[in-house]
Structure P
């Protein structure tokens, strides 16, 4: 690794964190940092980031299809209606992370998502309202800058507001990871083969209002 970059088997230079694992590399190339305005995907990512706490993202990624099956494709309107019986079913589901608190939080967050959409029209409108202004971002995103930035003022504000709305497992660091993944910031490192591609998508993206 040099400056947070690695050269992959295909000869391309990428951010270091996927470790050239094929599944993780595909996620790096095709999902991470791409601007997203899909309410189900935004809700799913909040939930999976919560499940990740204390674990690696690759662990969650490998179980993602199991999570989707267990939580009705992360259709928050359906998950909001889950009952105690569903909680007991999920606690016994070896395909996911069987953490009762995180399972209960996923159901709670579905209910709070519905409330937020009733108020603002979409989850996209809500989340993108916390996207940082370009002038608040580092001029260059390199390894040193990135590892010194586990959270930001914007992710702290988002976390605080989510907690006020009753969401759970939404700390500032977790929410910054969410912002990175959903394209509210572009944290592909300078020199990564995907940085310019992602930046072009972000410039073309129309923020929901």
Structure Q
């Protein structure tokens, strides 16, 4: 099997020394994938994901830019590897984030956000021969056909080999695995994960 990189959990983009912007992602899917794939798997996980997996050697990342730098290093060293990018990556960072602590008790604090780099769009630049599995969590309320269109757009934009897609209001069900040649539909998330493991093991 090729070397495998699994990213999981959510980035933490700092506001100050103790506050950050993040998402409600635990990393459970990525940790499960890493355990199932076994040997030759490198895990890049959030602090929360690492706490969920004391049995795994998890390399912990922080911000979006920190995750991007760590992914780039791995991809350039493993150009023919498999990248399963399931981490919830923060799309915005604070302009002028401070390394100190913002004083409490203020009547109002105004934060200005700017977009972060799209990590998944860069993976094939770092490792053109990699087998890339990207994840897409669509907004609540999308139909199955809309979700497929969204996943296909991500597949084409990122040059992913496979997109694992679901809507945020149906995290545990109605999952799509979309490739250039087919769309596979799963009623249960665990069935989609099992199919993904089989595909990656033979990639």
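No lab work stands behind these numbers, since they all come straight from the coordinates. The structure displayed is predicted, hence computed values, not measured ones. Cβ atoms are built from the backbone, for glycine too; each structure is taken alone.
Looking at distance in nm of label points 7 Å out along Cα→Cβ at positions 68 and 84 over structures P, Q, structure P comes out largest. Of the structures labelled P, Q, which one yields 9.2 when mean projected area of the Cα convex hull in nm², for residues 100-187 alone is computed from its coordinates? The structure behind it is Q. A value of -9000 for helix-only ellipticity at 222 nm (-39500 (n - 2.57) for each DSSP H run of 4 or more, over all residues; to 500), calculated from one of P, Q, originates in structure Q. Of the structures labelled P, Q, which one yields 30 when relative contact order in percent (Cα under 8 Å, 6 or more apart) is computed from its coordinates? Checking each candidate, the match is P.
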